[in-house]
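Please go over the structures that come below.
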Structure I
Amino acid sequence: MKEVYFVKSLEEDFATKSLKGNKKLTCQTLSNIIKTKTIIPNTISFGRKRRLSCTILDKSYNKTYRPQGIIFQTDKIPDYIFPFDLVVLSAADNIIVHYYRIKNNLQLYYNHSLIKGFEKFVFKNFQTMIKSVKSPKVAWKKVNDFRRKNGYNELKKQKYRLVEYNEAVFHNRIRINPIGVVGYRKKAREVAKKLGLPCFISAKKFYQSLNK
C-alpha cells in the first residue's frame, strides 16, 4: 500500500493560528508540534466546526496553502477531503487568492457561508476523490461549473492556485510522525536544523524525492 504524506501549512513564524473574535492568536508552534508529536485543530471558518486542514501529497496534488509547513504521517484517517481549498466554495464573488493579502483580516474573508449544495465536493477519502477529480485541471472545471450554475462568478485564472492542493480535514487532534520541514527561506532551514529534521524547499520537491 502506498505511504501517505501530509503537509500542514504554517505561518511565517512557523506556528498555526486561530481566530478568536476578530483577533488572530497563536494556536500551536512548530516546536510544540514536534515535542508533543500532536497537531491540534486550529481552523475556524465558513461557519463550520473547528478543524485541522492539511494537504495529502500526490503526483497531481503537490502544492500547499502556504510556502512553509511540516510534512508528516499519521495513522489517523481524515474525516473528509475536498479536492481544493474550501474557500472556492464561498458564497461570494470576491475570493482572495494570496493569503498574505488577508492574513490580518481573516475574519472578513472566512465568515462567508458556503454555496448551497457544496457537499457534492465532500469526499470520504483520497482514493474516492482522485477517481472523481483526477487533477487540479478537472477540479477547476467542476468548481466553476458549480459556481456558475448557482449564480456566482466563475473563478478568474489568477485564482487557479486554489485548486492546486486538496484540503484533508480532521476534527480532532492527531498524533503524527514528523518527516520534515517545508520552506524556501533561510528561516526554514534554521528551524529544521534546530528540530533535527530535513528541510525541503517545497512539498513538490519532497514528493519528487520519494521516487528517486
Structure II
Amino acid sequence: MIDSVDIVIPTCKPEEQIAGLKAEILSMAGMPCRVFATCLDAAAARNRNAGLDWAETAIVLMVDDDICKLPFGWAKRMVQVMEEHPHCQMASPRLMRFDGRFGIMSGLPRNDQRGCEVLPARELCTACVAIRKTILRFDEQYIGSGFEDNDFCRQLAKENEGAEFICIHDLQVVHRNEMKNQGGKFWEANQAYYRKKWGLQ
C-alpha cells in the first residue's frame, strides 16, 4: 500500500501565486505528500515534464494551477483507485464548474455515471490526474498548452495494450479552465502537429 505521494503543480506562474493552492493541496490531501510547483516560464509540456522528473513515488499526482475546491482526502482517494486498478495508467476526478455544472473533460462520453468508470476512449484531461510512474514524457514540440495531454494519453495507450483510464465520478474538483496560452496560433499549431504525428489528417 502506498503511504505517501508526490504531487506536481505544472505552472508558468511564479511561486507566490501558487502558495494558496499548495496550502490547499497539503491540508486536504488526506495522506502524507510532497508538493512541487514547477514555475517555469515555459510551455505546459515542459512544466509537466519538470514535475515528472522531480517526482519519485510510484504514483504521481498532477494538479493544474486552475484547480480548486479540493475535498478532504482527494489525494488518498485517487491513489486508492490506482492501487485497486493495476492496469489504470491515469485517473481523474470529475471536473466541475464553479456553478455546480459538469466541466469539460476529454474522453468522457456522458455525465450520468457514478463511482469509477473505465473510459473506452482511453483519454483524460490532465488538469487533475494520478499517473503511474513511467519513462514516458510529454512531447515538448507542443507550444503553449493544448494537445500535449491528448498526446501523452496516446503514448500511454500505445505502450500499454491493456491501459485503463478512469474517471472517479464520486470525487469532484472545480476546474476554472483558464486555458492559458491555448487559443489562436497555439491551438492551430498544436492541432496540426498532433494530427500529423498520430496520422489523423
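Here mean count of other Cβ atoms within 10 Å over residues 74-81 was calculated and came to 17.2; which of the structures I, II was it taken from?
Details: I: 17.2; II: 22.1.
Computed on structure I.
To test your reading of the models, identify which of I, II gives -0.75, -0.82 for log10 I(q)/I(0) by the Debye sum over Cα atoms at q = 0.18, 0.19 Å⁻¹, for residues 90-145 alone when calculated. Structure of origin is II. Quick check on the output: 1.35 is Cα Rg over 2.2 N^0.38 Å, for residues 58-113 alone, derived from one of I, II. Which one produced it? Derived from the structure labelled I.
If helix-only ellipticity at 222 nm (-39500 (n - 2.57) for each DSSP H run of 4 or more, over all residues; to 500) comes out at -9500 when worked out from the coordinates, which of I, II was used?
Details: I: -6500; II: -9500.
Computed on structure II.
Matching task: 25 is the computed value of relative contact order in percent (Cα under 8 Å, 6 or more apart). Pick the structure from I, II. Don't skip to the end; give the middle numbers.
On the way: I: 30; II: 25.
Derived from II, not from the others.
We did not get these values from a lab; they are worked out from the coordinates using the rules stated. What you are looking at is a predicted structure, and each value in this text was computed from that prediction instead of being measured. Cβ atoms are built from the backbone, for glycine too; each structure is taken alone.
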